[in-house]
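Undergrad: Some structures to go through are shown next.
Values quoted throughout were computed directly from the atomic coordinates according to the rules given, and no laboratory measurement underlies them. Computed from a predicted structure; not experimentally measured. Cβ atoms are built from the backbone, for glycine too; each structure is taken alone.
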Structure 1
Amino acid sequence: MKSKFFVTTPIYYVNDAPHIGHAYTTILADVLARFHRVAGDEVFFLTGLDEHGQKVKQAAEKRNMSAQAHCDDLAPRFLNLWQKLDIRYDDFVRTTQERHKRIVQMVLQKVYEAGDIYVDEYEGWYSVAEERFITETEYATGQFRDVKKIQEKNYFFKMSKYQKKLVEYIETNPGFIQPEHRKNEMLGFLRQPLGDLCISRPKARMDWGIEIPFDRDYVTYVWFDALVNYISIPGYGSDDVKFKKWWPADVHLIGKDILTTHCVYWTTMLFALDLPLPKTIFAHGWWLIGQTKMSKSLGNVVNPLDLIEQHGTDAVRYYLMREMVLGMDANFTQDSFNKCYNSDLANDFGNLLNRVSGLITKNHEGKIPDPGVLTPAEEEIKAQANALQGKVTALINAFQVQEAVSLIIEFVRVLNKYMELQAPWKLAKTDMKAAERVLYTAAESLRIVSVMLSPVMPEKTKTVLDVLGSLGTTASWGQIPVGTILKSHPALFPRIEVEKK
């Protein structure tokens, strides 16, 4: 029986212009999904857009458009970027779709009938920018924009009812919130009394949202709507067989700024529905620009499209996976991108393909040679190649993606060193059998490397596998048939010429 793997990204805010932060999370989900596909698992990868709320309504009004037309106009920015980044998602949700709205209303009705939603008069500070009520303590910090005092009747979800149960769950499930310091952060937050969650907005104030089924004068708070996508799309309330297959999610990938909404709001909602919690909520860090968080006001937002146009999709995917230790912040600079590209991709991976294909073409009529009997040097390379998939899989399962990519590229360096030591270009003049043995070993190792790197760089590795006459996904030794005719190819990663200052 195949294992299953269900991975989600946050659903991105439709008003945002997609930047390197959005690209990172989505590429990360795609890489995890592809690794699991290579391992033979059944995969469901869900991403999408959050399209309700006051800021969407206001932005639409500024453009003299309906809110729905505004969302329809902006959604392709994400869809087109994911296509350019070679993101292979299984479903893309938009919270304005009927299939989602219907389930949100069903969830609201179910939680209401269970007695976990009540109505109350509320007076407090409301942040339009955050689209939520804030506490007096939060108000005193002065960190919240566009704040006003509001008194109104609203519906509340009994989040506080599940505080003790949530703390116990976090403490007894050590892998639930990752990395560890985020788990500790949440436990610290939950040491204080947990308030109930306001889950409605009066239509008289804001009507762009999903109507509350038990009171037509209200729409749903945007977070109560958005989080439900994780169950509405895999079939909750619409396809029991599908839902039973995929839920609980194996991992919700999120940025660290939405930790509380996922680890507290979402988990207590699932408790109220009597549903299992996701296996892991993993909060990654931010991409910084010169040690500063990206923001539109600072004008330091990196557009992934610009990088793709200059250096190609796979180079961008590789850099983002190679440079961020999952869970920590990472610093983007053009210099670090250039160095990573030239060192790992041009000098190591691309150069290995050039050497292997060039020598086989020159000295062996372009055909994969017969390795004959391997010597201890080749047996060592073969052992390392055969061990690679197991080691990489263990790292991926532990969400150590950067370490997995580093391990693969380190093996590429081992292969380049092996080629230097064996010097098949010299052996061809004195011992053709030895040259053939070395080149077969290098070619087969390059094939295995390409299979293992394919989740990160799907297009470039496809090129390498095509050159070697192999489009399979098997990472075990001995898959290239002797006599396979190599195909010609352009330089895999032309060097970036950096002007010296």
Structure 2
Amino acid sequence: MGQEVAKERFSEAEYERFGGRLDDCLLALRELLDRPGFGVGPASLGAELEFFLIDGAGRPMRRNKEVRAAAGDERVVLELGSFNLEVNLTPLPLAGRPFSALEAEARELMAVADRAARSEGGRVVPIGILPTLTEFDFTPDVLSDEARYRALSEGIRRVRAEPFRVAIRGADRLELEVEDVILESANTSWQIHLRTQPADFAAVYNAAQLAIGPVLAVSGNSPSFLGRELWEETRIALFEASADDRDPARPWRVDGRVCFGSGWVEKGAQELFEQSVREYEPVAPVLDEEEPLAAVRGAGVPKLAELRLHQGTVWQWNRPVYDPADGGHLRVEFRALPAGPTCADMAANAAFLVGLVLAMAAEPTWVGSFPFADAYRNFYRAARNGLDATLAWPDRAEPAKAADLALALIPVAREGLASAGVDDEEAERLLGIVTERVRRRRTGAAWQRAALAALGEEPNSRAAMLSSYLDLSFSHEPVHTWPDPAGPLGVVPTAGPDPLR
């Protein structure tokens, strides 16, 4: 949904014409993928980072348009909720020290956005789910003031007339119904893009489906929502429910609009794009002037604007991306990782995930003999239980604890990074962060829970915890080094919170 959308409501005739254009886009993409040399080039990385805006009391601050204007940086863009922002990092080659470069730019943009937020009386915070959110923060007027987000809301409500029902069971239980997609704004993430050659796409995508389980298990940073303690990565369950446009009486007919998937990819990117068009109704039928078939048959690189727009409203946790830039190319977008706790942690998560994906894509037998159902279960078990999840793995006769499995996979990830030309020192530093996080059992989610436990029944305990989290996040020291909030060096304040200090 990053493309421009100038209107909010559409006629049935516009939906029909858009459907025909999607078919043309798929045919154009098929012909483009058959073109010798298309998409061939060096691997590269890109990333997107989402923030929450908070006020002086740690509550969501609905001023993203003003903060974006104050930032004055085209890399800072609006997100769905008016208390969300996103920053788009500069793509760069995978060889060398790409993760350090992403970390440095993320820190730079975090500072840019934070200075702009301060000018409006607030701050930015990278965290999977803001712990101070309440039910009253999700009214329809919370949507960002842009036509594309209002069009998204209208389009999904056209498909699903019933309320969206959220039911998540963890240590506590959450059940609620909302009339709009605004609950999507409760989730912020760290999304990694890996440029992939068309011939390798199926192997890389399948490797990502397998790798994301253990990586997600060590990356949890969203342990609660609306005051309930739920999953290690509550974002996974919440996002899937908040955009589920399926018929409530027959949800098994198709995967949800936010989903993990239902099988290994066999034919490459085309298979996934065709599935998205076949199984999900358009929600914003904006037609581009380009005729995609004419463009590709004239030896050009088509924009495929309609297909890209539609794909932007189908949120697989690992998503295929077509981009006409640089002569046209494909990417795999890894969407499951949370924002925060620090830029160092996010760079480490990205290195672990990309390294595993590259190593396993080079050895297709890792995936070929492994049931997709086990990869599916791994993903949701990791989201629910984090380091304590029990995960299956191709070379193990018995399931293993996620913490033990992650430590065993660190050398595999190191080999994958080395195969792509990533600097050895860079790989050691970042994978070392993951290793120490696992050994100390200190994920962002674990730190948040410990901080709340130390505060006990103190009024405004979640805002107080958030205040300390914010300070530590801007220290840029990885979460495993943060002081123990339950110990004598704990930094959680016992008085009222002041996130602006």
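Undergrad: Any idea which of 1, 2 comes out highest on percent of Cα pairs over 32 Å apart?
TA: 1
Undergrad: Using relative contact order in percent (Cα under 8 Å, 6 or more apart), single out the structure from 1, 2 with the greatest value.
TA: Structure 2 comes out on top.
Undergrad: Hey, another quick one. One of 1, 2 was used to compute FRET efficiency 1/(1 + (r/R0)^6) of positions 101 and 445 (r between Cβ atoms, R0 = 25 Å, to 0.05), and the answer was 0.40. Which one was it?
TA: Value 0.40 for FRET efficiency 1/(1 + (r/R0)^6) of positions 101 and 445 (r between Cβ atoms, R0 = 25 Å, to 0.05) corresponds to 2 out of 1, 2.
Undergrad: Also: Which of the displayed structures (1, 2) returns the greatest value of distance in nm of label points 7 Å out along Cα→Cβ at positions 53 and 237 on calculation?
TA: For this comparison of distance in nm of label points 7 Å out along Cα→Cβ at positions 53 and 237, the top structure is 2.
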